[in-house]
Structure P
Amino acid sequence: MIREIRNEEIPECVRVIRASFMTVAEELGFTAENAPRFTAFATTEERLRYQYEVEKRPMYGFFSDSGELLGYYSLAKQSEQPWELNNLCVLPDHRHDGIGDLLLKDAFSRVKEYGGEKLFIGIVEENTRLRKWYESKGFQHLGTKKFEFFPFTCGYMEKKL
């Protein structure tokens, strides 16, 4: 079941985000030293609470029948920019169960409900498997940007809803 995240669930969201993104870090050789701003290392309870309480970001989770949080995503809207999908993730032991597809479809529906016509996402460009997955869901690659503080290239994608 997908539902909105509650304030008291923020610590569990942090755990799921960090565990999910850690597999990418391990696969691509990111560490807290060479990529401290990468999601697996930079996501904290304080940061997520700020996004939840101050920025009022919509946050959603996929919960098992027993109530365990297995997947997560949030949305952000910055002025005239399209809606941005953030931290879509699924715990490694539950990948390939269709949870990511369900979360992404949910994000599409919610952005449409909010009046959005496009959904934007930033990814690790070198994660070609993830890029292909997003392309298979209708996202178009917009380009890349290299930042000094990341040991990878940021790829940007967009989907018209």
Structure Q
Amino acid sequence: MPNQNDIAPDFTLPRDGGTAVTLSALRPAPVVLYFYPKDDTSGCTKEAIAFSALLADFTARGAHVFGISKDDVQKHEKFVKKHGLTVGLLSDTAEACEAYGVWKEKSMYGKTYMGIERTTFLIDGSGRIARVWPKVKVDGHAEEVLEALKAL
């Protein structure tokens, strides 16, 4: 997993709406990347709604906010429509989860499997990681990320 002050691994990923996002092309804007396990599950929905609710505050500070999961673009579009989301959702068809160290072995009910560990990265305008939140707890998280953005 990249650490604070590391250059954020670059990527180009497809997003909802049919376009693609290249991280390095967003400079000098700050970027929030929140990696989440799966569209339309309770925690992931709550997190996406929280970031969507604060999107105007992030945008007012020049920041982009993107959620990233392994779900495909069509699933993202259904998720966006169902919950009225305004944050961009990227489909990790490449290696972003591995590059950011969030693709991990997890376990549930005694079974192990590979999945995304809920993690958020705040990237400053120069492309460096300003802050990392591993193993995110959803309640109050979007607000905490916004406060960290204000402190940049």
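Rule-based calculations on the coordinates, nothing more; no lab input. This is a predicted model, so every value here is computed, not measured. Cβ atoms are built from the backbone, for glycine too; each structure is taken alone.
In terms of volume of the Cα convex hull per residue in Å³, which of structures P, Q is highest?
Going through P, Q one by one, volume of the Cα convex hull per residue in Å³ peaks for structure P.
I have 68 for volume of the Cα convex hull per residue in Å³, for residues 29-92 alone, calculated from one of the structures P, Q. Which structure is it?
Considering all the candidates, the number was obtained from Q.
With relative contact order in percent (Cα under 8 Å, 6 or more apart) as the yardstick, tell me which of P, Q scores highest.
Going through P, Q one by one, relative contact order in percent (Cα under 8 Å, 6 or more apart) peaks for structure Q.
Here mean count of other Cβ atoms within 10 Å over residues 45-52 has been calculated and equals 15.4, so which of P, Q was it run on?
Considering all the candidates, the number was obtained from P.
From P, Q, which structure was mean count of other Cβ atoms within 10 Å over residues 13-20 = 14.6 calculated on?
Structure Q accounts for this read-out.
Assign the value -8000, calculated as helix-only ellipticity at 222 nm (-39500 (n - 2.57) for each DSSP H run of 4 or more, over all residues; to 500), to the correct structure from P, Q.
Q
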